Structure 1
Amino acid sequence: MNLKRDLCFFDIEATGLNVMRDRILQIGIIKYFKDGREPEELEMLINPGIPISEEAMGVHGITPKDVSNKPVFAQVAQQLFDFFGDADLAGYNISRFDVPLLMEEFARVGLDFDVEKRRFVDVQRIFYKMEPRNLKAALRFYCQKEFEDAHDAMADVRATVDVFHGQLKMYEGVDHKDDDGNVTPTPIVPDVQVLHDFTQDTGTIDVTNRLKYNEKGEVVFNFGKYNGVPVFKVFDQEPQYGHWILNKDFSVQVKSIIRKMMKEHERNSRRLGE
């Protein structure tokens, strides 16, 4: 690869899926250097200091006994921080879990793992972009048909109905298991409510689901007394609410987003006052 900066591929196994409450159990890193020297690897088990959820153990198989005599994160944090350096980051679906969890762990020991200037290479997104998920590909996969009249409205509708019937047939009696081992029993059934629940996209912005987009594309709070209210509207009504969030037990990711929105709100307010 033509690297302008070092590049770290990494993966994390954790006690669970909550990036604020859960802790790292294992981390593996392969670092590629911009100067072309041989890659370096770093792998370690870490004592999380908290219980490991049964669901997590079912996924990665790491038990309390495996990490009972291992160092806690504070003991290895500086080594990890120095190993990453200012490298760009790569991995599979790292943006949604691995990076935020790593940021939280470093923040707890007073290290600022800044990602603002780092570039991300998410291998999952390459996969999704390069392997089409459009209607033409779906018709070929589920119905073994070629789509000749793409982008004609009625032809698109008929093809979609064919794909839907193909999905109902192919996935009849099939459970869905996600990457974290969570199982949804037979979600593809001829029931609109079940299908709605399975396919809905809440439009969440952060992995802790504290912020999301509403139907207008506005960032709104997804908790508490301002649940569903646009963030900027709340800042108008209660200017100190952003500072309250920054001082409470919210994720580093949420605080970073709120901090940026506070600055944007302040700039907009100044412009309106001019």
Structure 2
Amino acid sequence: MHEDSASLARSEVAKLRGLEEALSIDEVEQVYLPLARLIRLHIDAANALREQTKAFLGTNGDAVPFMIGLAGSVSVGKSTTARVLHALLQRDNLNVALVPTDGFLLSNEELEKRGLLRRKGFPNSYDQRGLLDFVHALKSGEDEVYCPQYSHKNYDVVPGEGVRIEKPDVVIVEGLNVLQTGTGRERVFVSDYFDFSIYVHADRDDLRRWYVARFLRLRETAFQDPEAYFHRYADLSDEQAEATALGFWNDINLPNLLENILDTRDRADLILEKGPDHLVRHVRLRKV
């Protein structure tokens, strides 16, 4: 990664920052920029190995994208981390696709049929086969792959709509459960396709506090839209909104964290550990 093209302007950092997060220029330069450089080393090494393998075998295979898996709890800041890495890698003359796995959630109608609407975000609330086929198509070098879209305003997938991804150099797949391996008879998992994986970690008390703070902020902003799925919560008092958010956390997000997400942390190549101020305080890189 070239030094003169790596930095992000203060205005860019402000746009990348999520709700109730403290992303700063210093954190970008001290944490995310070195991480992007490390990933670039992995990308270059993977490309060199592929070219050497093609020469050894005498084949002419198409280039395939370097795939990054990014996991962690609700409210930990996965999306911000993904956006920052996307911006930094794009600056290094790479075509980078950012894929949130929300688009592979089952529709609300289907979740209702299965009694899973209040288990949204749990592994069985996703179209796992669709997600697996998607990453397989990317890693097979297909010219065009479509990623389904999710509307946070409507709290549902958008029927018939998707984003076309064409020959990316790098794909960042961001989601709650992307590092899971499953417990059934499956033999292939989404995580098998990742060339590098990241887990964003924080103490559960901090996660709960951030989740509640974000809910209160959304009550004042996005929930005010009469067409928003969560508009029903727009007029709650502070006490009512906090109680509602804590109910969602305790009934849905905390169980999902403890049952499905947290155990995948040790499978990651790199762990970003956040402190109570939402800033990364430790970076742990797997050596073996």
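When relative contact order in percent (Cα under 8 Å, 6 or more apart) is computed for each of 1, 2, which one produces 13?
1
I have 35, 29, 22 for semi-axes √(5λ) of the Cα gyration tensor in Å, calculated from one of the structures 1, 2. Which structure is it?
1
Comparing 1, 2, where is percent of Cα pairs over 21 Å apart, for residues 114-225 alone highest?
When percent of Cα pairs over 21 Å apart, for residues 114-225 alone is calculated for 1, 2, structure 1 comes out on top.
A value of -10000 was computed for helix-only ellipticity at 222 nm (-39500 (n - 2.57) for each DSSP H run of 4 or more, over all residues; to 500); which of 1, 2 is the source structure?
This figure was derived from 2.
Every number here is computed from the coordinates shown, using simple stated rules; none is lab data. Keep in mind it's a predicted model, so treat the numbers as computed, not measured.
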